[in-house]
Structure 1
Amino acid sequence: MKILIVDDSSAMRMIVKRTLRLAGFEGHTVTEAEDGEKALAAIKTSAPELVLSDWNMPNMTGIQLLEALSADKIRLTFGFVTTEATADMRAKATSAGARFLISKPFTPESFKEQLGPHIR
């Protein structure tokens, strides 16, 4: 499975990759993008099946990325890994098509629980 991690922090992208591995999700092709604009371009060229995106990023936020994918009729499994997880944000994410929202700080167990149904 192709997985794209989108976060403006390179350290956080490394932590998400490590947590995927610790959660037992090894053997997948994992790529990275540092903001929504770069992620949108990467999605159009490499067609990942799963996107793990931060919410707040420069240039294009995670929710703007999800909305752009919907507008372009690009269908994939999309979820957020973010520090902010208010009820409002969860509702907005769900209505925009996100399948999950994982709150930071996260654990390998929370990754297993949220991602298990989506990673094959």
Structure 2
Amino acid sequence: MTSLTKAEEEVMQIIWRLERCLVSDIMPHYDELKGKPTPQSSVSSIVRILEDKGFVSHKAYGRTYEYFPVITKEDYSKTTLNRLVSDYFEGSMSNLVSFLVKEENIDKDELSELIERLKD
């Protein structure tokens, strides 16, 4: 699976949330995220790139395109996490968890909850 740029990921997050949308539906969410108005042509270009990369597809209603995700957020998250672990933690989830504990990004209660989930 191809990785996404920051802008592509931001738009994809909106599409995952909306599920089916027009570019005009994406605009207010993207503008809010950026804190300023963005040209519709810029967002439209990003959506076309996402389609070229196989993340979204569309259904045409005349000249209007309704976009929807083809790749689930869960699948992308899994791939991205595996790439992160592979590239920065020597392929070890244990190294990732150790890093999170060391950096205090995860507390003992959260760690205990994860351990309990693993036991199920």
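Taking 4.9 as the value of distance in nm of label points 7 Å out along Cα→Cβ at positions 68 and 108 derived from one of the structures shown (1, 2), identify that structure.
It was calculated from structure 2.
Looking at structures 1, 2, which one was Rg and Dmax of the Cα atoms in Å calculated from, given that it came out as 12.8, 35?
Source structure for this number: 1.
Computing Rg/Rh (Cα atoms, Kirkwood Rh), for residues 28-83 alone for each of 1, 2, which one ends up highest?
Comparing 1, 2, the top value of Rg/Rh (Cα atoms, Kirkwood Rh), for residues 28-83 alone belongs to 2.
So mean count of other Cβ atoms within 10 Å over residues 36-43, computed for just one structure, reads 20.1; which one of 1, 2 is that?
1
With relative contact order in percent (Cα under 8 Å, 6 or more apart) derived from the coordinates and found to be 22, which of 1, 2 does the value describe?
Computing relative contact order in percent (Cα under 8 Å, 6 or more apart) on every structure in 1, 2 gives 22 only for 2.
Match the computed value -20000 of helix-only ellipticity at 222 nm (-39500 (n - 2.57) for each DSSP H run of 4 or more, over all residues; to 500) to one of the structures 1, 2, and report its label.
The read-out was computed on structure 2.
Computed from the coordinates by the stated procedures, all read-outs in this text should not be read as laboratory data. The model shown is predicted, which means the values in this text are computed figures rather than measured ones. Cβ atoms are built from the backbone, for glycine too; each structure is taken alone.
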